[in-house]
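Have a look at these structures, which come just after this line.
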Structure 1
Amino acid sequence: MRVIMLGPPGAGKGTQSQRIASRYGVPHISSGDIFREEVSRETDVGKTLRGYLEAGDLVPDDLVLSLIMDRVVDAAENQGGYVLDGFPRTVPQAKAAAGTAREAKASAQAVLFLNVPRDVLLSRLAGRDEDRDDDAAEVVRHRLEVYAGQTEPLLEYYTGRGILAHIDAAPPVDEVSRAIFEALDRLNDQ
């Protein structure tokens, strides 16, 4: 199973990605986790990433691709697939990743768009762990603006590829998981 999760901050991508990974026995690859790990280790890359994360800006495409694509290809070739959480975030990232994945026979089979009304997102993000620098109120608003401008265009891109599924992610977590599993099971049965 090779799945990409799309949705604004607070849509539940991390939670649902972990559930999908567990159910289908594939790794959950979270760009945010990778970035935060680099920052906490204080690597040179981590120092570069820190500024983007603290401002709520997207990390440049070339840096994201260099940190993530090897993991994606390895997961597809050696671990039965992947669930990508937070990657790709821009159309150029998606196109570059698709080219690399095609060559490695690791292309995504499904893209799940977790759709949540803005008021629900703001409520969810306000309740997140205070230790996450990227969730301060002004950064949250900025992240939602960046998402709308740079990540939402992925919906049209993946619709054009015929692999986008819309999931209502406003209901309780278990209900959202059931809808996701039904969509992915239908895909698996094809």
Structure 2
Amino acid sequence: MAGGLRELKKQRTREAIQDNALRLYREQGYAATTLEQVAAAAEVSLSTLFRYFPTKPDTVLYDRLDPIFVEKFLAQPEELDVLTAMRRTLTETLTTTAEDLARLENTRMQLLAEVPEIRAASVLKIEEGIPMFLEAVARRTGRDPDDPEVEAFVGALAGVVAAAYFRAAVEGGDLVAAADRAMGFLEKGFDL
């Protein structure tokens, strides 16, 4: 139980830091906001902030929706093919997310689209997150996560969704609609 409570406290601290960081970035601008200001707003020390977020871009790149997405994906009906299950999961995850988390996700996507430093760092963050999705797709399909086709599928999906998110963020569009449209295109086999 102590491990569970400890992990819950860490999660809450991480989320409080990110909540305050995104709020300050939205209010003051990314470049004008210091990590000292973020730490003060989150009521943590600067060293605590750095334990959770080693760099300023990390305060934006931490993605709370990924674990929720994977859980919902694995719970989709078995008769659905993997792409349909992914598409449904994405729509469900983005439309059932609490309003404050949805607002944070929109802020994250806008910052990813607008701030070159964050966009550059996002490539590494996407690479770090890929194994979680490889495992989920492998588990659902009964294949190995190292299977080149599983890797290609997850890579294509990540690219399609990232492109849709960036476009929606830049244009001020609807993330759900953009991602669904992009996944529909993938579902048709990229038929141009």
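Computed from the coordinates by the stated procedures, all read-outs in this text should not be read as laboratory data. The model shown is predicted, which means the values in this text are computed figures rather than measured ones. Cβ atoms are built from the backbone, for glycine too; each structure is taken alone.
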Computed 2.3 for distance in nm of label points 7 Å out along Cα→Cβ at positions 38 and 182 - originating structure among 1, 2: 2
Distance in nm of label points 7 Å out along Cα→Cβ at positions 54 and 118 from the coordinates reads 2.1; which among 1, 2: 2
Which of 1, 2 yields 44, 37, 29 [Cα extents along the principal axes in Å, calculated]: 1
Which of 1, 2 yields -25500 [helix-only ellipticity at 222 nm (-39500 (n - 2.57) for each DSSP H run of 4 or more, over all residues; to 500), calculated]: 2
Answer label among 1, 2 for the case where mean count of other Cβ atoms within 10 Å over residues 70-77, calculated from the coordinates, equals 17.4: 1
Given 19 for relative contact order in percent (Cα under 8 Å, 6 or more apart), calculated: source structure among 1, 2: 2
Structures 1, 2, by distance in nm of label points 7 Å out along Cα→Cβ at positions 6 and 158: label with the highest value: 2
With Cα extents along the principal axes in Å, for residues 22-125 alone derived as 50, 26, 26, matching label from 1, 2: 2
